[in-house]
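Computed from the coordinates by the stated procedures, all read-outs in this text should not be read as laboratory data. All figures in this text were calculated on a predicted structure; none of them were measured in a lab. Cβ atoms are built from the backbone, for glycine too; each structure is taken alone.
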Structure 1
Amino acid sequence: MIRRVYAALLISLFTSVISASEVTLQHDGLTLNGKLELIPGGDISAGMILILHGTLGHNGMEIISSLQELFMENDRSSLAINLSLNVDDRHGFYPCESQHSHKIDDASGELAAWMSWLGSQGATDVIIVGHSRGGNQVVRFIVDRQADVRAAILIAPSAADETTSVDREDILRQAANSEWLHEVQFLHCSNATVTSQSYVSYYGPANRINTPALLEEIEIPVLVFSGSEDTVVPGLAEHMMRMNQDNVVFEEIDGAGHFFRDLYLYDVVDSTLAFLEASERVD
């Protein structure tokens, strides 16, 4: 406990001196932005951790910024990106009251754009991290794009059977005959206005939201975390316990909630670094 509190104080002092820089790139007519944290004296070619936030989130939210700080403390550079969600140069949380036209698989194209940018900067060793729905989107990206990443770290990724409720099936039928849906429950937003294509991408029969099932298609090293007190993805541990893949390691952190606040995130980073070091030795 003392070690971790002391480490937290060091992080606060350290990050006041070493500040992150924003980087941008153009993709499909939109400006994408990310927060780059380079270790002192380091450069992108020395290795990079690419981090993706969860549903309607952003790279400045607590879990993402804390991950970057802890990786920095452990001499690991990172790039935390914002998904555009069809908004130019988006920052901050996506407001529920805004119209939703983004689709879940848009993330694959944007992750590919960032991987291309990292490659242009000399990066050849990329670890990819995703939280919550971002974890699912990371896996989809790896599967669909055959992404050249060395390992994936999934923090409380979505895990659900590919079924829909009766109410949702009614909305999906409406979506087949309408361009827009109004006053519907969408993600964690109530009374949302959503394009039919957007709604179907997240809730249709091909949504592939069950991350453990997708892991069967991945051969790279994967580390999956769940929190014992997670009420957002409560069935993840049960899904993972049924898996038997040599390249997939699962760890449940006792007491952690969905956002791994406070000291629980230290456990995530400690285990991640040990996992990466072990995979490096195997390579």
Structure 2
Amino acid sequence: MSERPTTESSLGPETGKIRPGNSSTTNRPTSVFAYRSLIWIFATRDLKSRFKGTALGWVWSFLVPLATVIIYSLVFSVIIRVQPPPFGNGDEGVYAVWLLVGMAPWAFISNAIMVGIPSLLGTGPLMQKVYVPSFVPVIAAVVAICLQSAIELGIIAVILLVLGNVGWTWLLIPFWAVLLVTTTIAFAYSLAVLNVHWRDLSQIIAVLLQMLFFLSPVIYPLTIVPEYFHGLPVRTIMELNPITQFILVARELLYDLTVPSLFQAGYLIAWTIGGLFLARTVFHRWGQDIGESI
């Protein structure tokens, strides 16, 4: 890999300011922690620009998912009459609340991936002028979505508190959240880098996410899915979907007030490790000088 001239400007990992220096890949820090300040600068920029110029601003971040929940609640609890499981405290279940708990992780994964994939192309003009590690725009985009999702999760917690559905299993939510965010960042970064080289990828992923929404137990319980369909172990296949497990674990911890199985915990940890390994491989193979490919 050829080195760039030493007169090229680069971004300092701590301040995010432009400074001259050697931009050789051997002299650049590759630690995400080293660029934490720059990541935060990009994330706050994304947050400020997301609803810039709109009349309601950040209110839209709550109105859109709220409208989605209302629509699905009417369709599946009134028309199709899907019966939600009872709350963990023994009270009769409420479909809208059950749906909210499952919708939160799905919305985070979907939004983070769809925002993360084009983030490198959107930052392309800057990355062609100064050195910005390829993982910075992607992580920043996901962090911005993460902050929005954290507020939504807080609202869900308040609703469950009002309903009296609280348990010690809530203490495990931070561990679940770390696995969810880390896994999502890893795959969003890998897809973002690949999208620079194969621009059709973002459209393919958009279609796949639409399919995964209905193939994941977001709007219906997994128990209504037949175990076999034409000889295929349909339910088992769905259970092996990591998005399914993230949704199920969220409902178990917040709604059912139960502890996930060791298989679920180990499975999610394995996907997180696998995602990080993939992201590291993609970074070293295609992501270090990606500004030249944009």
Structure 3
Amino acid sequence: MTEARAKHLLLLYLAIACIPPWIGWSLLTFGLVPEHAPYVPLLYITGWGASIGGLVATYANEGRGGVRRLLGQAVHAIVPIRWWLYALLIPPLWFVGAGIFYLVLHGQPIVFKPSALLALGTPALLAPFLFGPLGEEFGWRGFLLPRFVEKYSAVPACFLVGVIWATWHWPLFYKAMVKSPAKEIFFVLANIIGMSFLIGVVYLRTKSLLLSMIMHWCINAMQLVAVKLLPGLPDNALNDTSLSWIGLGVLTFLVALSMPKLLKVDRRGRLPDPATAPATPAVD
């Protein structure tokens, strides 16, 4: 693929991924539409532009075969069990771990409420799967990440996807950014870039968009469930600066642990060929 064509595809993707949600979410953020108007849900689902853009740009580059490949990855569930465990356990380790550290540092008792996990099966937490994970992952991981990996390698690619992904969210965080610009921009960038690394590892090592979507959903859901699972956390815990720093520290630790798996991926998005790679002990 020529450099010019790669740029055109990237611009095509970004236009479809960003313009609809930026318009739709801005109408909501700036109060330009009635709060209870019947079409308000349609403005929220403009975020589907991320996945639609990924499918359209893939079709423009690879035709129907590329779209079939992405759709196949969206139902690809046969991966090593360790990656299922990674996708399902890393999110609670992040948020519950941060909550426990917070309670310890503030001298509060650690009390678990396991029944809070039942909330994961409720429509209120299952329905968002259709908005964030399904509406985004065909774009971020299905289209954008592999192209950045091919050009820059895996680590810079995950970082760049994270920066674009964070910027894509700006209308949703605008009001908070106005109140505390430096703090909000820093935490949004840092947390979404960290998420980009964690989900990027899963996708590049399994080529499963399904698992990427599930991990994306788990992260979103655990943000809400963790405060119910640890009832000792204050009601305003999600807005507590000290908890934000602790959460970022836990996230950084999890990203560091995942980095060796990411560094194994070459610029084709593949693992080294065992036939040509130097003999090393199996650690995967």
Distance in nm of label points 7 Å out along Cα→Cβ at positions 32 and 64: greatest across 1, 2, 3 for structure 3
Across 1, 2, 3, relative contact order in percent (Cα under 8 Å, 6 or more apart) reaches its greatest value in structure 3
Re helix-only ellipticity at 222 nm (-39500 (n - 2.57) for each DSSP H run of 4 or more, over all residues; to 500): value -18000 computed from one entry in 1, 2, 3; matching entry is structure 2
